[in-house]
Structure formats: C-alpha cells, structure tokens
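Just below sit the structures, each encoded as structure tokens.
Derivation of every value follows stated rules applied to the coordinates shown; laboratory data play no part. Quantities reported herein were computed from a predicted structural model and do not represent experimental measurements. Cβ atoms are built from the backbone, for glycine too; each structure is taken alone.
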Structure P
Amino acid sequence: MTMKIFTNIADIPGPFPKAAVTIGNFDGVHLGHQILFSEVVSRAYQKKGTSVVVTFEPHPLKVVRPDIGLKLISTAEQKKELIALANIDVLIILPFTREFANTPAESFVDQVLRQAIGVQDLVVGYDYAFGKSRQGDIPFLQEQGKAKGFTVSVVEPYYVEGMLASSTKIRELVGLGKMADVKKLLGRYYQIRGEVKMGKQRGGPLLGFPTANLAIAEEDLCPHLGVYVTQVIYDGKCYGGVLNIGYNPTFEGQHLSAETHIFDFNQDIYGKPIKINLLRFLRGEKKFSAPGELAAQISRDVADAKKVLADAQQEILLSCEEKYNR
C-alpha cells in the first residue's frame, strides 16, 4: 500500500483508526529512526490500526537556531522515500515556523496528536522533547498518556560498535570522511544527489577523465574534501566511479563542487538527476604542479577505486538491488 502524505493538519480527513504514532525530525533516517518506525508498524499491525510518522519541514533548528548553520544528512525528498520504505501508512509533514515553535506542548498533544491523528500508541526516542521551551519531554508525555488514554513507549539509544546512531554523530563522521562508519549507522551508503551541471570542460579534453558535476550548496552537508570510491545510480542502473569533492586547487578553483568520473559510461547526462553513494575515502584534495601530474594521480585513483569495488562486489550488488537506490 502506498504511503499517504499530508503537509497540513487541515488536510487530514479525521482521526486515523487505532493510530500508532512517532514524532521526530528523522534527519538521515538512520538505524535508530528505523527502530522507531519498526515499533510503530508493529503496534499498528497488532491492533489492525494505522502507522503514522509526524515530522517537520524545515528542520526546527533551521528556524529557532539559524545561527548554528545546521547541515542536513538527507533532503526532504530523500527522507520521504526512506520513511516510505519502512512500510509506514501515513506521513505528516508539519510546516515549522516561529509561530508553530511557540505552541504549548499540551496544545500540540490535544490538537495534533489526539484530535487530528487519533493517537492510541505513541512511540518516541529516548531524548525526544517538543513544544515551547521543550516542555513536551518524556515525563510530560507519559502523564498526558495516562490522563488522556494513550500509551507512551520510549525506544532506548541504539549503538553500533560503540557508536551512537544519531544524526549528530553521522554528520560528524561524514565531515571526517569515515564512510564505512557512516554506513554502519545509516544502514546504507551515504548519498548525495542532484542534477548534472556543466563544468569547466577540463575533465575529458584536458585530463582524459570526463566527469559528471554536481553543485554543493552552502546549506548542504559536505563530506571531507578529497577523493572517494563511489557507486553512481542513473536511470535505475549502477556504475562504479571515483569522485572528487573540493575546489580544484590545481586550477585555482573558487567554488565547491563534486566531480565524478563514471566508469564504462559515455552518455550525455547534462541536466539529468543522478545519485552518488560514497563508499570509501581514498585521499585528501591536493594541488598538483601541472595537469599531467593530476591526470597521473587520477589514473591511480581509478585503479584504487576499481580494486575497492572488486573487493566489495557482493556488497555492491546487494546495494544496487536496494529500493532506495532506484
């Protein structure tokens, strides 16, 4: 069954049958979030009810703390796709404004969770709080549940090899280029996506390695600058590749970009959407004395990337088959 999406409380057609609900920002939809979704789906299934996820757009910290310059792991579109893969029945994306941020926690419980959604079971993460001044913490929710007839379940923190599965930790690891650890916490490869832009036309003519270029905006989470082994998804097919994220210091570049040389590929994809999974960090960005020296290094990068891809062939094949790459 296709997940239903609502972007306004007024559009919800009345309380959902026996609603099991979770609320959160869910940036990255990492393994900790997936456990929450699994619990919600299980509770809805047991009661023949409806599994509901409530999230916000934009991320609340972008509204209440714009000064910290929060970088997001996933785009809004990617978040929708990943939540749908968790077999959720209903996704509610609430517009987050300064006015909404001042909503008292009890008003949110009464107007959104009870009246609009019809919550019977609420599932939240161990550190969740919402509402004005974060009044809606777990003890508050538990009191509200007892008084108003819904259960509250708290999901404990989830660790992988001593690492907490959290959006904050994943942002840190992406910034360090630790893509193997990122994958352990996401349950999938870290992915960037966008439309292929026209570059400086140096990759093919000058260096012998044509590239597909994506712009990286200031508000985007940027991995550690350098060269990565990649898996490129275009038109439902997967290709190996090698990616450079940086400023092109050899050519005195001023703008941050992501340039991917796709193996065994010669299609014209300007203006077309691609997805790039980052598998492994190979080396940091470096300024070379001449284009020929850079071309020789790219040849070595390509050889290293192909070895990584060959060694991880089974894992790569499984990843290519996964729905979130389509």
Structure Q
Amino acid sequence: MPRPLRTTLLTATLVAGLAACGSVKDDSNSDAPTDAAKAGKSAAFPVTVTHKFGDTKLASAPKRVVVVGNGGTDDIDALYALGVTPIAVSKDSLSSDGVYPWLKDEIDAEKTKLLDTLNGIDYEEIASLQPDLILATSDFTLDKDYEKLSAVAPTIGYATAWGQQSWQEHVQVVGKAVGKEEQAEKVIKDTEDGIASIKAKHPALDGRTYSLSIGNTPAKIYTIASETDFAAKLMSELGLGLTPSVKNIKTVNGSPTGELSFEQLDKLDADLAVIAFTTKDLQKAFESSALVKNMSAVKDDHYFVTDAQTISQLRSPSVLGIPWALNNLEPGFAKLGK
C-alpha cells in the first residue's frame, strides 16, 4: 500500500513497504575498445537495468538525471552519495524549502529543480528538462506512470514490487546506472560502518526492546508490529529487538504496521519507547492517558519523542538519511545507558 512521506498521507508512513530499486545485468562487451572513454563512453557501459517494467538500456553514462516519486529518497540519496548531481528531483512537501532535511547540504536549488509530484507527475515538465535518465523506483504509482515516463527518456523502475528492495540494493542499482559500481560498494560499506559505530557507542542497546510509533490521527496510534519492517531491521543492527507486546496486534492491510486504540497504549511499553506526533494536541492527548503514564518506559525516562520525518526515514531508509535519523535518535539511545 502506498506510503508517500507527505502531510496528506502521514498515516501511511507506518503502513507500507520501503522505496524500491531495480536489478542490473551487465551488457559490457569484453572486446570493447580500450579507448571507449575517449569516445565519450565509460568502460562500464553499455548496461541494461532490468526491472518490473522491462529492460532499460544505457549506452553511456547519463549526464541529465531526473528523479521522480514521493515514496522515498533512495534514488536522490544514492546519486548525491555517488557524486552525481541530478537536474531535477521530487521535492519534500513537508519542508518549507522543498528539501529533505538530511539533504540540506547536498541539494542546490540553482542546479537542481524541485518538482512538485505529490498530486501527480507533470510529464511535459519532465520532457522540457531533456533528461537522459529518469529514476523512478520510489514512484508508487509507477504502474500508470512508466509508459509516459519511458517515452521521455530511459526510465528505471522498481524490480518486482514497490517497496521491496533494501537501501543497499538501491545504491547498487543507481551505481550501476551511472557507471559508479565500485564507488557504490564503498558508500554502502561506509554507511554500514556508521551504523556499527552507533552500536559500539551505545552498548546498552544490545538485547533491549523498543517500540517505534507515530501519532497522526485522534484516538489511534500506528506502530511497527513486525521484524520484517525495514525500520525493525535497522534497529536490530543496533542490537535492539521489537517489544513482544506489539507483535500480535491488528495490522493495517497486511503491512508490518500495527494499529492501536487508546485503550491499548500500554502495548507500546518497552525498554525504549520512541514515538512521533504530527501535532502538539495529539502528543498531549497521548501523554495524558493513564496507560501511558503507567508505562515503565515513561516512569524510567525511557520514553523519547522524535519527529515524523525521522520515523519516515527509518521506515524508508536511504543512504544519506540513515545517519541523519540515527543521530536524531541518539538522545533516546543514551537514555538506556543511564
């Protein structure tokens, strides 16, 4: 089920899968001339990226890359991490300047156009940019968008279904598409090393339990209810395990997201209870509940409030967003060490 990280659809931030990517097969000819680069082609090309919608063939390294899709920032993050500046990307409608908070130092609005794709893609606008590659693996409406996008430029979609690929797989695909496969592996390793360093910094996390939730509607809380969620997988790399009390609750349309009424709030109790609210009124209503006040996490000061974008990034982790989100959670992690 779609989960764009947007104001009008914040409930979905804890409902669906994660941003996707395609798989790649290399069409490189071992007999290709060694001076291919001098002829304007990288030795990494040609390549064919295979995804749900077909094979996207790239004869040479793309120079004008456009990213569309409101289901995550994997494509955008991977490009910047690999040193590639896209000419246009879908903007973040939750930010006043349209830039995702972890990309504030990366995106230059004078070099990269911010596209408003929340309510649909403007194909004519995309065409006017004259892209030579469109990355759309985070476009959860790609079933209807792909034909028109691919008529504009070679377009890469998700491999089999929206939200099924890990952030590592996504970086690999983007790396292959832009001719930076080796650099992509280094980016992945550096990010994984960063996650490991957080774990080493907070040894008290090992073997402890957590809950991860969002309050964005009255009298209801959405929470991670399955270890299969990408957020749960990321937390497990830090040594944390999902609190057992949420694992058998009602889930939303078969997703890893659980739904709790205010009469069930005690199920969120854990060694560390992390939650975000979209309004102060929702936070006040939650914290005024007697069930919440009696949580051991609250009594022991192991209750931590973050923001909705941090929860969204954890659920849809991208290579540059991961360190940003984990840094935001560090004060919560430190609570377990006291």
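Some points to look at:
- Looking across P, Q, the calculation of Cα Rg over 2.2 N^0.38 Å, for residues 177-240 alone that yields 1.50 traces back to Q.
- At a computed 20 (relative contact order in percent (Cα under 8 Å, 6 or more apart)), which of P, Q: Q
- Once distance in nm of label points 7 Å out along Cα→Cβ at positions 217 and 297 is computed for every structure in P, Q, the highest value turns out to be that of P.
- Comparison of P, Q - label where distance in nm of label points 7 Å out along Cα→Cβ at positions 73 and 185 is highest: Q
- Entry that produces 145 once volume of the Cα convex hull per residue in Å³ is calculated, selected from P, Q: P
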